[in-house]
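Please go over the structures that come below.
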Structure I
Amino acid sequence: MKYFKHETAFIDEPVSIGCNTKVWHFSHISAHAKIGKNVIIGQNVFIGKGVAIGDNCKIQNNVSVYEGVTLENDVFVGPSVVFTNVNIPRANIEQKDKFIKTLVKKGASIGANSTIVCGNILGENCFIGAGSLITKDVKDNSLSYGLPARHVRIIK
């Protein structure tokens, strides 16, 4: 099986989608996105132009992964997580040339309803508690949560 696309999902061309990946109801994958193998993209997920998603990732419902975001292998993104791509968004100012990159490293888990401010790195195997606001880099194997999120302890 190359990949599965629900009949209501929309996939722009060109894209690269790995085998055994599943794209569910009402999701949209923009052109030039690269999605690995064995990825699950839940309902109503938006994958922006040129986004890179590694193997074995799981993106739950109602998530937008905007241009400039990279998810390495084995990343879990809980439902309704928000990624930003500019620091000072304005409706009347075009800022597509000011997108700031965000990197989510291998094995990271992001809890439901969290917000990841652009320009930060989420370390390997880190765990972000539900509803957290990430405003700075998160260390490898770190448990972080809160508004704004704070490092709580190292987890294994």
Structure II
Amino acid sequence: MRHLASDPALQERIIAEPGCVPAVVEELLRRYAFIGLPRRVMHDTELAGVELRSGEMIYCPLVLVGWDVRLAADPFDVSLDRGACRHAACGTNIHTCLGVHLARLELEIFYRRWFERIGPTRLASPDTASHCRGGLIWAIDRLDVAWDA
């Protein structure tokens, strides 16, 4: 919602073409994946010049998959015209979240209903920085939005 409230053109497209909502969900999950996973290193190895020792814990921010320039041109831009949208917002392979289909459905319903009933939205205080907290699941502590009644 923070991105949408800052992107009037995308909001207009959602309102004009509600059928694009599934692409919106995937593109926003790609751009703003919010899960990071801790993993234990099982064998001594080297990754990008960094030595990882067996037993060490590492943190894997899944958002980096969607930011990979080999998978998405201009990865920091949100574009519904990107075509195939590759990300790991809900995990991958055997580590895919069991609730991924429900999460996508909830986001689709939310965005459709929001723009049907509320319409265009903007940040209530665009100059106020959002306060985010990290950890295994990244979150915005507060997001004030406004709209015309």
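What follows is calculated from the coordinates using simple rules that are stated; it is not laboratory data. From a predicted model like this one, the values you see are computed outputs, not experimental measurements. Cβ atoms are built from the backbone, for glycine too; each structure is taken alone.
So here's what we get for this one:
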{"quantity": "When distance in nm of label points 7 Å out along Cα→Cβ at positions 8 and 112 is computed for each of I, II, the largest belongs to", "calculated": "II"}
{"quantity": "Of the structures I, II, the one that -0.56, -1.22 was derived from, the read-out being log10 I(q)/I(0) by the Debye sum over Cα atoms at q = 0.12, 0.26 Å⁻¹, for residues 56-135 alone", "calculated": "II"}
{"quantity": "Which of I, II leads on relative contact order in percent (Cα under 8 Å, 6 or more apart), largest value", "calculated": "II"}
{"quantity": "Highest-scoring label, criterion being percent of Cα pairs over 16 Å apart, for residues 48-95 alone, among I, II", "calculated": "II"}
{"quantity": "Parent structure of the calculated result 50, given that percent of Cα pairs over 19 Å apart is the read-out and I, II the choices", "calculated": "I"}
{"quantity": "At a computed -9000 (helix-only ellipticity at 222 nm (-39500 (n - 2.57) for each DSSP H run of 4 or more, over all residues; to 500)), which of I, II", "calculated": "II"}
{"quantity": "Structure with the greatest value (metric distance in nm of label points 7 Å out along Cα→Cβ at positions 72 and 128, set I, II)", "calculated": "II"}
{"quantity": "Structure (I, II) behind the derived value 3.1 of distance in nm of label points 7 Å out along Cα→Cβ at positions 104 and 120", "calculated": "II"}
{"quantity": "Structures I, II, by distance in nm of label points 7 Å out along Cα→Cβ at positions 16 and 80: label with the highest value", "calculated": "I"}
